[in-house]
Each structure stands twice: as C-alpha cells, then as structure tokens.
Structure P
Amino acid sequence: MKILILGLGKSGTTGMVYKVAGGLPNCHAFSGGKPGKYAGNYENAVYKHTYEERKGKNFEVYRKHFAQFHYDRKVWMARDPRDAAVSRVLYRFHKGILFNRRQYEAYLELILKKEAAPSSLPFIEICRYAGHFEWPTSREKVIAEERVRYERMAAFVRNLGSDWFLFKYEEMVTGKFDQVNRYLGFDLKSEAEVPKGTGKDKVVRKKAFGDWRHWFTEEDIALFKPAYLPYMEAVGYDANDWAPDPHPQIEPQFSSMYVKKLAAEGHSNILKRFYDNLMQRYYARN
C-alpha cells in the first residue's frame with residue numbers, strides 16, 4: 001500500500017507519517033524531496049509532502065504528480081490557520097542564523113516583548129520580521145501572502161475527490177482516529193512519536209491547539225480574518241469563533257526558549273536532515 005500525506009508546513013504532516021508507518025508492517029516512511037523522488041516497489045510506503053509555493057511545491061506540481069503516480073490512500077492534513085501561523089513564525093530560524101543574525105536578533109526582541117506583555121504587541125509585527133527575502137516587510141505584504149496561500153488551499157480542498165481524506169491536526173492531537181482508521185483500512189499507531197536523532201524531532205513544539213488566542217490581538221483578528229475565512233469554511237472550522245484569550249499568557253518554553261533552541265541547533269539539524277536524505281535514498285534503492 002502506498003499512502004500520501006499532504007498539507008501545509010506545521011500542520012502535523014510529520015507526526016502523521018510516523019503514525020501511519022507504525023500501523024503498517026514493513027512500511028518505509030519518506031519525507032520531502034521532489035514528488036516521486038522516492039518512488040519504489042515497496043510492500044508498504046508512506047510519503048509526506050508539503051505545499052509551499054516558495055520552494056516550488058505548488059498545487060500544479062502536485063496535480064501533475066498525481067496524474068502520473070498512484071496512491072492507494074491520500075490524506076490532506078488541515079490545521080487552524082491561526083495556530084499554523086504562530087507555529088510557522090516561531091519555526092522561522094530552524095536552520096540557524098548564519099547571515100541572518102541581525103534579523104534574528106530583531107525578531108527575538110519582539111518575541112520577548114510579546115512574552116512579557118502579550119496584549120502590548122500585535123502578532124503581525126513579529127510576522128514582519130520573519131520574512132525569508134526581506135525584513136521588516138510591510139503589514140500589507142504579510143496579509144497578502146497569507147490571503148493567496150489560503151485562497152489556493154481552500155480551492156484545492158474544495159476540489160478533493162472521494163479518494164481523499166481530510167484529517168485535522170486537532171483530531172490527531174486529541175486522538176480521534178476512528179474515521180481516518182476506517183478510511184485507511186488499518187489502525188494508526190496513535191502513540192507513535194517523531195524519532196529522535198533523525199533531524200525531525202525539532203518540529204515538535206507544543207502539541208496543542210488554540211494557542212493563537214494568546215498571540216492574536218483584536219488588531220490581528222481584523223487583519224487576518226479576511227485572509228483565513230475561506231479556508232476555515234472549506235475545511236469546517238468555526239468561522240465565527242475569533243475570541244482571543246482575555247488574559248493571554250505566552251510561556252517562554254514554547255516561544256523564546258523554543259526559538260533559541262532551534263537557532264542554536266540549526267547547523268546540526270541541517271546535517272541530520274542531510275543524513276535523513278541519504279537514508280531515504282538508500283531505502284529507495286533497496
């Protein structure tokens with residue numbers, strides 16, 4: 001059996017891959033790379049890919065891939081876009097800060113300010129310093145990028161055929177596997193964890209949802225809501241629930257300390273990822 005896990009980065013795709021692989025005998029787990037890169041004649045294999053226009057992994061690329069490569073099961077991983085935004089911004093410097101120290105220091109200063117007084121700083125200000133090509137970028141550009149990203153994701157999700165299963169990050173975190181198990185035809189290994197030492201353990205942060213309520217101010221809600229509503233409605237999130245926490249608290253363990261840890265381990269994580277790729281190529285040949 002060949003299974004595809006597809007979703008936006010920070011939507012639980014990596015965790016899902018290992019839960020699927022743990023439920024199948026002799027199952028190879030492959031992550032990333034060009035679609036079809038690790039194709040092979042395996043008894044069982046699960047492939048994780050992410051949608052990321054910046055890396056050339058757009059939906060047109062995947063549609064062409066699906067026309068050429070057959071999967072027995074296909075899962076779209078969804079996550080509340082507000083939580084995904086927080087997670088993605090905090091993950092920004094996971095490859096280290098080489099050549100980006102000034103940007104990193106400015107970005108970290110804002111995170112520390114947000115921690116100290118969450119209501120004093122809109123989340124979008126941190127987003128402005130988390131860009132890959134320029135910083136600080138404008139608020140307008142941040143929102144425009146989110147709007148385009150989620151409009152395209154909403155269109156993709158609305159056109160998923162009956163051969164797809166839409167699985168939410170929130171269901172994975174709370175252990176609601178009954179429906180996805182029926183779709184797959186076997187039980188996921190619900191307690192499976194991302195292996196340590198593979199370069200993928202760095203992805204784990206909080207394993208929770210609703211964290212956006214502590215990060216988003218009323219100002220953020222007014223800015224991000226129009227960009228996120230189409231996807232939230234397409235996936236089935238409550239489009240009317242935009243209440244921030246009245247007493248927001250941001251724990252350093254899951255924000256500044258997490259960011260510092262990622263940045264400090266950035267170079268070693270690149271080496272681990274290189275090792276991952278070598279091992280995946282090895283399994284693809286054998």
Structure Q
Amino acid sequence: MRLGYNTNGYAHHAASDAIAVLASQGYESLALTIDHGFLPPGGSPGEVAAIKDQLRDHDMTCVVETGARFLLDKWTKHEPTLVSTDLQARTKRVDFYRYCIDLAAELGADCVSLWSGIVRDDASADEVLDRLASGLEQVCRHAEAANVDIGFEPEPGMAIDTMGRFARLIEWFDSPRLRLTLDIGHLYCQGEVPLAEPISRWKDRLVNVHLEDMRAGVHEHLMFGDGEIDFPPVLQALFDTGYRGGVHVELSRHSHDAVRASQQAADFLGPIWPRLGREGLGI
C-alpha cells in the first residue's frame with residue numbers, strides 16, 4: 001500500500017508546490033483533485049506534462065479526483081451531477097469526467113474517482129438510478145477506450161451513500177471499468193461496521209481508498225485522533241485483502257494549515273505502517 005494525500009487539502013498551494021511538500025513528507029501517492037488551481041479543463045498541456053514529470057521525479061503514483069466544490073457551477077457546490085434534474089446539466093458533468101479520464105490516461109493514474117451527486121428533486125428511486133446509469137454508461141465507455149478505471153465513491157447525503165446502495169447500483173448498471181473508491185470515514189460515519197467486513201467484501205472492486213478520522217453519525221473529516229476510528233485494524237484489513245494501491249488522506253477543510261496537517265497525518269500513520277509486513281510503507 002502507498003500512503004497518499006488528497007490535494008483538496010492543499011487548496012491554497014500551486015499543484016507543483018503541493019507535490020513537492022507532500023513528497024518531502026514521505027507521501028508516495030497523490031489524489032489529484034481537479035480544481036481551479038489544479039489542472040482545470042482548458043488548461044495548458046504543458047501544465048499536465050510538468051505534473052507528470054514531477055510525479056515521476058518523486059516516484060509518486062496518483063489517482064484523479066473529481067469532487068471540487070464550485071468548479072462547474074459557481075453558485076452551487078458540486079453541481080451539476082449525474083443525477084441532476086436537467087439532461088444538459090448531467091451532460092456537462094459527463095463531459096467533465098471525459099476530460100478527467102483523458103487526463104488520468106496521460107498521467108498514468110490508477111483511476112478517476114467520482115460519486116453520484118445529491119438528488120434535488122422528487123424523482124423516484126428508479127428514475128434516479130436511470131439517470132445515474134445513463135451517465136455512468138457514457139463515462140465507462142470513454143474509460144474503456146482510454147484504458148482507465150473508474151472508482152465510484154459512496155458519499156453520505158448523495159443518491160448512492162452506502163455500500164448497500166452501491167450494490168443496488170451495480171445491479172442496475174455495471175462495467176468492467178466500474179470499480180470502487182472506499183472512504184473509511186464514510187463507512188464508520190454511517191455505521192457500516194466492523195470496518196473489516198466491507199473492506200473484505202468489496203476487495204475485488206477496490207481501486208482507491210480515502211482515509212480520515214470521523215465520529216459515528218457525523219459526516220465531518222477529522223484529523224487522526226480527533227474521531228473514534230481505530231486505525232491499525234483498518235490498515236491491517238486492507239493489507240490482508242491484498243490491496244496495494246493508494247490510501248489517500250482526505251482533509252479538505254485543513255487547507256488553511258495544509259503543511260502542518262499533512263505532516264501530522266504522516267506522523268500518525270507512519271508508525272502503524274511497518275506492522276503490516278515488509279511490503280508496508282514504513283515512512
């Protein structure tokens with residue numbers, strides 16, 4: 001497994017500066033959230049090449065994340081989505097995902113991570129699944145052509161929030177490219193415990209992991225030690241499944257103190273990693 005960090009926790013840094021700091025702190029993977037300052041659509045191809053070279057120079061892998069808050073709509077956080085009421089709005093989200101897939105292919109990323117979105121009308125459950133499946137079909141078709149995996153993340157408050165609803169989704173639509181981004185804090189927040197059970201059940205789909213502390217019933221990403229999660233058994237469970245991808249710290253609300261926060265996270269997680277065996281990180 002590779003300890004990584006999500007750039008949504010470095011919102012006040014240039015992408016190149018964030019990578020340099022995180023590499024110096026021992027991180028080996030980057031969850032690159034596409035945002036206004038981080039390779040947005042319409043940017044220069046030279047910027048992509050520079051990031052690719054920098055990741056290579058630091059021997060870092062990456063995933064591409066798509067959860068920027070006001071990138072596509074300056075008025076409403078995370079909109080539009082694959083479950084938005086308006087077809088044109090949903091198409092805007094699909095086009096953004098196509099861009100991210102092409103970017104992931106260029107960077108050699110492990111996956112493009114995405115979620116369903118919030119249902120903002122009175123659509124039935126079946127209609128919501130139809131919207132979502134239609135969008136995902138287009139996204140996965142593009143991903144297949146680009147040889148890129150999609151990591152779908154269940155997110156509290158969204159149409160697909162739990163692993164149970166994710167299981168329902170893949171009954172509705174599935175693809176060899178449709179895999180799973182598993183957020184450990186989300187599992188704990190929503191009572192999907194013991195955490196080792198969903199990790200084990202979904203190990204064959206797992207392509208990306210998010211990590212932060214959290215409290216039961218409260219969707220707030222917390223610094224390690226400020227919540228209720230017992231992390232050594234979680235990391236051991238991930239390791240025991242054979243997962244060797246990125247485990248990305250996600251602390252988007254810590255950007256005001258990004259350098260100290262990422263160092264604190266590394267200091268907390270580093271001593272746990274060597275217990276996982278010779279293939280563990282051991283920073």
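Read the figures in this text as sums done on the coordinates, not as results from a lab. Keep in mind that this is a model prediction, so the values were computed, not measured.
Data for the structure
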{"read-out": "Test item: Rg/Rh (Cα atoms, Kirkwood Rh), for residues 19-186 alone calculated as 0.97, pick one of P, Q", "value": "Q"}
{"read-out": "Value 48, 45, 33, calculated as Cα extents along the principal axes in Å, assigned to which of P, Q", "value": "Q"}
{"read-out": "Source structure (of P, Q) for helix-only ellipticity at 222 nm (-39500 (n - 2.57) for each DSSP H run of 4 or more, over all residues; to 500), computed value -12000", "value": "Q"}
{"read-out": "Comparison of P, Q - label where relative contact order in percent (Cα under 8 Å, 6 or more apart) is highest", "value": "P"}
